[in-house]
1. Figure out for me which of the structures 1, 2 the number 121, 23, 15 belongs to, where semi-axes √(5λ) of the Cα gyration tensor in Å was derived from the coordinates.
2. When relative contact order in percent (Cα under 8 Å, 6 or more apart) is calculated, the result is 12; to which of the structures 1, 2 does this value belong?
3. Identify the structure, out of 1, 2, from whose coordinates Cα extents along the principal axes in Å, for residues 155-210 alone was calculated to give 68, 27, 22.
4. Between 1, 2, which one scores greatest on distance in nm of label points 7 Å out along Cα→Cβ at positions 123 and 219?
5. Out of 1, 2, which structure matches 2.0 when distance in nm of label points 7 Å out along Cα→Cβ at positions 67 and 99 is calculated?
6. Identify the structure, out of 1, 2, from whose coordinates helix-only ellipticity at 222 nm (-39500 (n - 2.57) for each DSSP H run of 4 or more, over all residues; to 500) was calculated to give -17000.
7. Out of 1, 2, which structure matches 2.2 when distance in nm of label points 7 Å out along Cα→Cβ at positions 59 and 91 is calculated?
8. Assign the value 3.9, calculated as distance in nm of label points 7 Å out along Cα→Cβ at positions 139 and 163, to the correct structure from 1, 2.
Structure 1
Amino acid sequence: MKAKMLLGMVLLSMGTEMVAAESAAGRAGYSFFGAGSDFMDYEENTTRQIGGKTIDVETSIGLNFTQQSGAYVAVNQDWGFYLVTASTLGESGSDEAWQIDDITVRTNKVAFERQRLGVLATYRLGSKDFLLLGAQYGSTEFKRFAARLTPQAVAFGITDTTFSDGTVSENVWDFSAVAGYEWNTLFNSAAPGWRYQLQLIAGIPLSTSITNTDVNEGDSFSAGFNGLQLRLNWVYGYQFSENVLAAFSLELGFARRNPISRDFTDASGVTEFPENTLIYSYPSLVVYWSF
């Protein structure tokens with residue numbers, strides 16, 4: 001998956017640069033590549049009933065190397081579009097806690113991988129202001145392993161047979177409609193100087209598909225319009241020449257998925273995939289070039 005996305009990014013950048021060179025007057029088209037670290041907080045609120053209680057699952061991922069790349073193509077003076085891809089480079093491992101009333105009853109390791117591919121059309125509202133409309137594909141995979149019960153689990157009647165043993169993996173992909181606002185001065189002048197970009201983007205998953213190796217023999221489940229995505233991206237850097245710019249980027253994201261009902265009921269009486277919340281910050285260094 002990652003190799004295909006990176007290859008697609010390279011081909012995409014080459015193609016968009018050719019289109020940009022032929023585009024009508026407007027802000028300059030450009031390509032970019034950045035790398036940094038992804039910091040995440042993940043939480044699930046399950047419907048699993050243990051002693052009349054629900055279980056909260058919480059994870060904090062401290063470090064996960066991530067790349068972002070893509071291009072902006074100026075179609076004419078008012079219209080343009082972005083093609084953007086981002087993905088983690090390898091799996092991040094961290095501790096995860098399962099809690100009942102803030103009491104940890106189980107711990108395990110968890111590893112996350114994420115990918116995103118987006119297309120955003122831009123329409124000029126002012127000299128620096130743009131409307132954003134588009135779509136994105138996102139994929140998140142996590143694996144749980146090395147599970148251990150805590151001594152406190154006994155008080156809730158939890159034994160080694162209560163939860164699945166071994167490694168459990170889950171893959172979630174979604175296709176979302178997104179809209180937002182951009183404030184941008186990147187390559188708006190050939191003169192050297194400081195440049196910035198601010199994007200505020202909101203999205204709604206039109207379709208979500210989940211595959212979990214621990215549920216119904218790995219069959220997938222689908223749902224639509226079941227969550228919310230918010231993203232803020234701030235870029236600040238220096239344009240050294242007409243064609244080259246280097247910048248610091250900070251992306252902050254929030255994604256919430258509502259519970260998804262399923263036909264299959266497991267041994268503990270669970271009838272849905274739990275709601276979950278993902279919050280992340282992604283600082284990175286980015287190089288832009290316009291030729």
Structure 2
Amino acid sequence: MTRSRVSGASRAFAALLALSCASFASASPVTVLSADLLPARRFPGDLVEARLAFDPGLSRPVEAGIVFPEPPPGFREATELVEAVLTRADGRWTCVVRFRVWESGALELPAFTVGDCSFPSLAVSVESALSAFGRSDPLPAAQLEVTGTRALVLGAAGTLLLLVSLALVVAFRILPWLRALMAEWRSGRTRRELLSAIAWLERRGDELEAAAAWALLSSRVRAWLTHAAFPAVAALTARELASARPEPFAAEAWDPLARLLARSEAVRFAGRAAGRAELAAACAAARAALETWEETRHAGLR
């Protein structure tokens with residue numbers, strides 16, 4: 001319903017505009033002799049009255065008035081004609097035209113026609129109400145900031161940066177160092193357990209059966225190799241261990257231990273006989289392998 005009213009008003013305004021253009025084409029132009037504008041200072045939104053004294057020339061004016069149609073919504077311009085009246089006093093023709101201004105700056109009253117007279121456009125100056133009364137256009141207000149907000153934000157950003165830096169240091173420096181330290185501790189613990197087992201077997205190995213003595217020695221050797229070489233040692237057979245020597249592990253230390261584990265499997269699972277002397281020789285070989293491993297490791301660290 002509203003859209004149809006607006007479209008009807010637009011069509012009516014277009015028709016009146018076309019009619020005024022036709023009358024403007026048939027009307028005779030006049031010569032404006034003087035123009036007085038009231039009020040003297042004009043601001044946007046004011047209703048301005050212009051008194052135009054004119055020479056009709058060839059036209060034949062008649063005292064009359066005209067009310068200009070209001071433009072439909074959306075067609076408002078910088079100046080809008082409201083009404084115009086032709087009067088004659090003391091043999092002088094005057095046109096009083098009222099119009100409304102909507103913008104500031106140098107504007108122009110558009111040409112218009114009243115009866116048989118066609119009036120040219122008229123320059124109109126309109127002041128800005130803000131600058132006229134010593135004011136300026138409103139500026140955006142400064143952002144409200146609670147006291148201490150900047151310090152809080154900077155402190156939070158600095159704390160976050162510190163935490164990220166600390167996390168990186170922990171991830172790439174401290175954690176690897178802690179893992180290496182724990183691995184070294186486990187290796188040292190299993191090494192000490194192996195040396196304790198060797199010392200006990202050298203003193204009291206004859207108190208155990210051969211299979212039990214060799215099981216104790218081989219279990220301690222495998223536990224130490226798990227931390228000193230690689231964790232998969234516990235799942236490998238003696239034959240697999242013979243060809244699985246790690247790169248940093250010297251052959252002088254690895255091969256005797258692999259032979260010891262192979263002999264232990266033969267005694268424990270195949271029922272091979274092994275005397276006291278062979279067990280003592282195996283303990284001595286294990287101790288020598290430990291010493292060789294330590295010498296190789298210390299040489300690599302230097």
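Rule-based calculations on the coordinates, nothing more; no lab input. Because the structure is predicted, anything quoted here is derived from the model rather than measured. Cβ atoms are built from the backbone, for glycine too; each structure is taken alone.
1. 2
2. Value 12 for relative contact order in percent (Cα under 8 Å, 6 or more apart) corresponds to 2 out of 1, 2.
3. Answer for the origin of the read-out: 1.
4. Biggest value here belongs to 2.
5. 2
6. 2
7. Source structure: 2.
8. This value belongs to structure 2.
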